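Some structures are shown below for you to check.
No lab work stands behind these numbers, since they all come straight from the coordinates. Just so it is clear, the structure is predicted and the values come from calculations on it, not from any experiment. Cβ atoms are built from the backbone, for glycine too; each structure is taken alone.
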Structure P
Amino acid sequence: MRLERDKSVLLMVDFQAGLLPVIDGGDEAIAEAHWLYGVAEALEVPVWLTEQMPEKLGGTAAALLADRTAPTIWQKQHFAVTEDAAFREALRATGRQQVVLCGTEAHICVLQTALGLLADGYAVYWLSEATASRRAGEAALARERACALGAQAVSADMVAYEWLHRCDTTSFGDVHRQFLKPRAAKAVRFF
């Protein structure tokens, strides 16, 4: 099933300042999430963030929020934000059935959130390069488990182009100039 921007929510789990220094690949995960956050904003896809005990782990990392509008933030005590009845009701009220999911730690809060979303009937898209843990092996195992249970592994580019769907629209031109073209210019070419 193709991702559609009017059916999607971008959910970023626990990219918190106090946690990120111990995350393997944390800077790369933040960079990918920040990039897709910008694309989501440009295409009017809701962006939701969670924070696990921010009084102890700090708030969302400033690098993720830089140059972006204020997202909806859900503070939580459970590892899975889906345990929060208000979150579940708010997500249901959007009418959107596709959740692009990323964050830290992949094998704890992201995985448990994915399991809750899948149990509630949502299509879950695991944003692979923006999901990390303290140990890379834990992140890989979490992705494997989530995908074995019905999630789909995706990249930020896959999500962006599926949301855009076609190249002859104003939104494609705007997103291409602001996000896609600069990203392509940074890519290393081996041909």
Structure Q
Amino acid sequence: MLVDINLLPKKEKNRHIVGLLILLIAIMLLVSGFFFMATYQEKKAQLVQLEKELALNKELKMAKEYEQSQSAESESVRELETAIQWVEDHQSSTFIIMRTVSSLLPERGFIGDFTYKEDGMVQLTVQFDSSRQAAYFLKSLINSKLFSGAKLLTLSTEKLEDDHTTEPVLPRYNAQYEITVDKSAIQTEMQGEVGR
């Protein structure tokens, strides 16, 4: 029998490779875990930053909308106050004008149309029994202290027909006037109204 004596050290075949492979895998897992953790923290910080920016933008938007609504409301309030003031000023003046015009009409004179323009012009359509009444009314308007001018624009006749009577029916006269209002006289008249 032969005895095999090997004085050479035995090779450890796969121990070093397996250990090295395990160490390499552990290092790769640690590096990738660190990379994923760093990426996660960065994305989390970006998300927090974006949420802060979003909240800030919402606050800015709300502040801008509030400012615009306040501006629009204040503009609407100013327009409304201006309109109310205009109506109050002109309501009294048109009342005084209408009262004066009515007082100058003859007994059977009737106002058909009354238009007041902001520039102080009044257009008036009146119905009379005779053309003489239309002329007298024009003279009364010219002599009135509330008007700085008046003119007769048109004078037309309207023949009335009545089937129930055999008597002749007199025509009616429609006169259209343009009157220029003396605003200072109206203001003086309005102040006199307030004082009463």
### At a computed 26, 53, 20, 1 (P(r) over Cα pairs in 10 Å bins from 0, in percent, for residues 43-82 alone), which of P, Q
P
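Matching task: 0.6 is the computed value of distance in nm of label points 7 Å out along Cα→Cβ at positions 131 and 155. Pick the structure from P, Q.
Source structure: Q.
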### Query
Which one of P, Q has helix-only ellipticity at 222 nm (-39500 (n - 2.57) for each DSSP H run of 4 or more, over all residues; to 500), as calculated from the coordinates, equal to -22000?
Q
### For distance in nm of label points 7 Å out along Cα→Cβ at positions 3 and 171 computed as 16.5, the structure of P, Q it came from
Q
### Task
Taking -0.30, -0.63, -0.74 as the value of log10 I(q)/I(0) by the Debye sum over Cα atoms at q = 0.09, 0.13, 0.14 Å⁻¹ derived from one of the structures shown (P, Q), identify that structure.
P
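Comparing relative contact order in percent (Cα under 8 Å, 6 or more apart) across structures P, Q, which is largest?
P
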### Summary
The highest value of Kirkwood radius over Cα pairs in Å, for residues 75-178 alone among the shown structures P, Q is in Q
### Query
Which one of P, Q has FRET efficiency 1/(1 + (r/R0)^6) of positions 35 and 123 (r between Cβ atoms, R0 = 30 Å, to 0.05), as calculated from the coordinates, equal to 0.85?
P
